[in-house]
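In the part that follows, the structures are each spelled out as structure tokens.
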Structure P
Amino acid sequence: MPYTTLIAPEALQGLTDVLVLDCSFDLADPEAGARAYAAGHIPGAHYLHLDRDLCGPKTDATGRFLGRHPLPTREDFAARVQSLGLRAGQQVVAYDRSGGMYAARLWWMLRWLGHAEVAVLDGAWPGPWTTELPPQPTPSHWQADAPLGGMIDADALAAQLGRVRLIDARAGERFRGEVEPLDKQAGHIPSASNRFFRNNLGPDDRFKPAAELRAEFEALLAPFSGDDVVHQCGSGVTACHNQLAMVHAGLAPGRLYPGSWSEWSADPARPIARG
């Protein structure tokens, strides 16, 4: 039976035919993840860089800003995972060193390409670690399928504000507009509710039990259902963590707003809220 949300380290240790991907990253130091991978990683793991592998250009052909971490095209990302030798039905496990903060983005993106057999490592890898690079994979002929997760753009979201449950995954002080270290304006999108992504984790940095997550999200969503949810954050990365938690809890994932606050706040014509 494939793993489609989370996988415990001990379960990963028992797998053989698996593609392991290290997604470690640091927003304040974009090469920190690559250095951490070079210093030691799960044997056989390949490294994917948030900016270079999991994002596309920050502006479109007209020069319009799309956010700090816009999605690549489906075709470009499909080519990237083909270069890793991904096969149909193959188990993929993504991990990072930040409680799944970046690995969840890869989880969402593979589902976006129609690949359901992807899970995030839940908890710290106990070892062994290696500095040895894996062999260069033979590219595959894997083909993307219908997306398993939807998205929404800024204009469509603006037209639906108040009629969807918009969940912002940023820390509370950024949501309230008390600080803004990364984007052009402080605050949040009007009508949004705040669910800091780290609230999905327990004190041991593992995801809370599914039943606990379900109760927390259902209280936040009411009177909406999971199908009526839009997820956003600062730049479309940690929003995926909330989606992963919802799916693990047995709820519909809702849609992702990839541009998130970084795109929304860059346009002075869009409304913002504080507090």
Structure Q
Amino acid sequence: MSYKDIIVYLDASDLNEPRVETAIKIAAQHKAKLTGVDISTAAAFEGERREQVQAIQRMFENMVRRAGLEAEYRLAGPSAKTAQELFSHCADLIVASQPGPDSAHLASAAVPKNVLLASGVPMLILPAAWEARQPIGRSILLAWNFSRESTRALHDSMPILIKAENIALFVFDASFHPHRSDVLDVVAHLERHGVKVKVDGWRGTGEVDVISAMFACLDREEADLIVAGAYGHSPLLESLFGGVSEQLLNNVSMPVVMSH
């Protein structure tokens, strides 16, 4: 099981090259075609970023040529807003970044959140301060809450899980116990796919919130990637009340693969 079509979004920000380098590593690992989709806005062609945005295609093509990948460059166009216009549907994985505080205006505002919600494709979202030399996918925290979204994330990330060295199944639940039958069913399902996991979790009694418990688990497991379902509740409600998906989408320290 592997990814065969990967999309990486391109823009004129300083986040671009680390994002492309990371996407190249993943595409090479899975022997996948990598499509670079330029999502630059009209604002990117104004001012000091003009030369940088004009060089995006050349930069991408030079990087994939050196890596020996099958690749393609596509231009979404400054007015592109929908998942279809951003070429997201024919992919197994999308690689994007959190918008940088000083560069969000350079790329389509639909990325990452709106594309994640509309495309039906899992998305690897890199922190704004991401450096490509950092490890990714060797040690994974797999967030699980028996929801449709976490089930989707588990199956969408299977090609990554299979290649990982260490996986912690993180369960946050009021009655959590590592030997509970429904938790063991998940472990057995993963093992039938050749994925070995250990159960780590938190008995949610209201004293600690799920994000704090999750990041405590990340520290214990020395994880470099989170896999999680996205927006089990209304995106509007999550935005208003700071839901778990919003917090993961905007976390500053850890890459996350999310599925909706």
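Here helix-only ellipticity at 222 nm (-39500 (n - 2.57) for each DSSP H run of 4 or more, over all residues; to 500) was derived from just one of the structures P, Q, and that gives -7000; the source is P. Looking across P, Q, the calculation of Cα extents along the principal axes in Å that yields 50, 45, 34 traces back to P. Tell me which of P, Q gives 1.6 when you compute distance in nm of label points 7 Å out along Cα→Cβ at positions 10 and 42. The correct label is P.
When mean count of other Cβ atoms within 10 Å over residues 26-33 is compared over structures P, Q, which one is greatest? Please list the in-between numbers first.
Numbers: P: 14.0; Q: 18.1.
Structure Q comes out on top.
Comparing distance in nm of label points 7 Å out along Cα→Cβ at positions 66 and 138 across P, Q, which is largest?
On the way: P: 3.4; Q: 2.2.
Evaluating distance in nm of label points 7 Å out along Cα→Cβ at positions 66 and 138 on every structure, the highest lands on P.
None of the figures in this text is laboratory data; all of them are computed from the coordinates on show. On a predicted model such as this, the values are computed, not experimentally measured, just so you know. Cβ atoms are built from the backbone, for glycine too; each structure is taken alone.
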